[in-house]
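Laboratory data are not the source of any read-out in this text; all were calculated from the coordinates shown. Keep in mind it's a predicted model, so treat the numbers as computed, not measured. Cβ atoms are built from the backbone, for glycine too; each structure is taken alone.
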Structure 1
Amino acid sequence: MSQGRAIPEKSLEDFLTLLREVPNVTRAARTLGHAPASFRKYKKINKEFSAAWDEALEESIERMEQEVHRRAIDGIDEPLTHQGSFTYQYEFDSSGRIVKDENGIPKLKMDANGQPAIATVKKYSDQLAMFLLKAHRPERYRERSEVNVSNPDGSLTLTESEKAAKLAAIIATAQARQANDASDLV
């Protein structure tokens, strides 16, 4: 990894190209044999590079959004398998019957490479669709949680000693839980 040396112009261009493909600064920098910090430092001192960096990231993120949309709405074709083996497509005649060879064995449909065509099933991602809805209509699809706190007199004011007592109680509870089993504390 280069440390402290100037980054060659070609590496700057290659970095931006990699950033357009995958929005990961560390991956792009290390692929080129540079420390990510060297690109971050250069970004701070060069406004043109900084703008190109931001544009490359935006382009990459937009491509990811397009892919999320494709998988959620258009779906993807997953190979159909049975007991760990691919299921293949067969040739059909004009009446819809499977075409058989001279030995009576059903003929497999071939793909563009001359290989047996694998049967597929269209899969959609409900989870990705929900992410899209939350992103584009947050007012309707965002997670909602409400905490209603009420006091008989309507005030929510605590004295300094009440705040300190509540904080001490929270700390004591956390320490007791940590001493017993810290699995639920992170």
Structure 2
Amino acid sequence: MEQINPNNTEKIITALKNGAVLVCPTDTVYGLVCDAKNEKAVEKIFEIKKRDKSKSLAVFVKDIDMAKKYAEISLDQEKKLQKFWPGATTFILPAKPGLSPLAYKNNTIGMRASDYDLIKNIFKEFNSPLAQTSANISGQPATGKIKEVLSQLSDQGTQPDIVVDVGDLPENKPSTIIDLTKNNKALR
């Protein structure tokens, strides 16, 4: 796994455009991210995590305008997004086509606008949603400790292409998930 300095957003964006899967810090825990339009890269995330393909991935979006390109968002839903974004809340919304089919399940998609500077800097130049999930093997705990992430992922056959290492992240929980397709029910 190649290491990229978190300040080198140009190299990070080039890697994403070339189909790389990155271990990347976020405002919650370390995540696996890739271009959500790149089918092979999204499939590689499932292989790395050993994730069942019946489960979907969430996507990072730059803002509500980007979210509207890939999800049906009513005015009421938009007000909820404005209240919580950017931040650690993932919303389940009715999906529109345009991303890897592995990002959708039952015509819904999970979306989040991150409040993490690195993710926001990527979106200054990268105009595609990022498929994302915690950087751990399915069933194992998500973490903000880089050594734990690398330990979990290094024993696997398929590995991420790049690691963006900023050291250990502050103690955080994974994002809260709110399903706006089913009476705004919080799932976690």
### Summary
From the coordinates of one of 1, 2, helix-only ellipticity at 222 nm (-39500 (n - 2.57) for each DSSP H run of 4 or more, over all residues; to 500) came out at -15000; that one is structure 1
### Query
Rg/Rh (Cα atoms, Kirkwood Rh) was computed and gave 1.22; which structure, 1, 2, did it come from?
1
### Task
Have a look at 1, 2 and say which one yields 1.28 for Cα Rg over 2.2 N^0.38 Å, for residues 72-159 alone, as calculated.
2
### Query
Quick one: FRET efficiency 1/(1 + (r/R0)^6) of positions 104 and 136 (r between Cβ atoms, R0 = 41 Å, to 0.05) came out at 0.15 when computed from one of 1, 2, so which one is it?
1
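Match the computed value 35 of relative contact order in percent (Cα under 8 Å, 6 or more apart) to one of the structures 1, 2, and report its label. Before the final figure, lay out each step's value.
On the way: 1: 15; 2: 35.
Answer by label: 2.
Tell me which structure, out of 1, 2, gives 1.3 once distance in nm of label points 7 Å out along Cα→Cβ at positions 112 and 176 is calculated.
Working: 1: 6.8; 2: 1.3.
Of the structures listed, the value fits 2.
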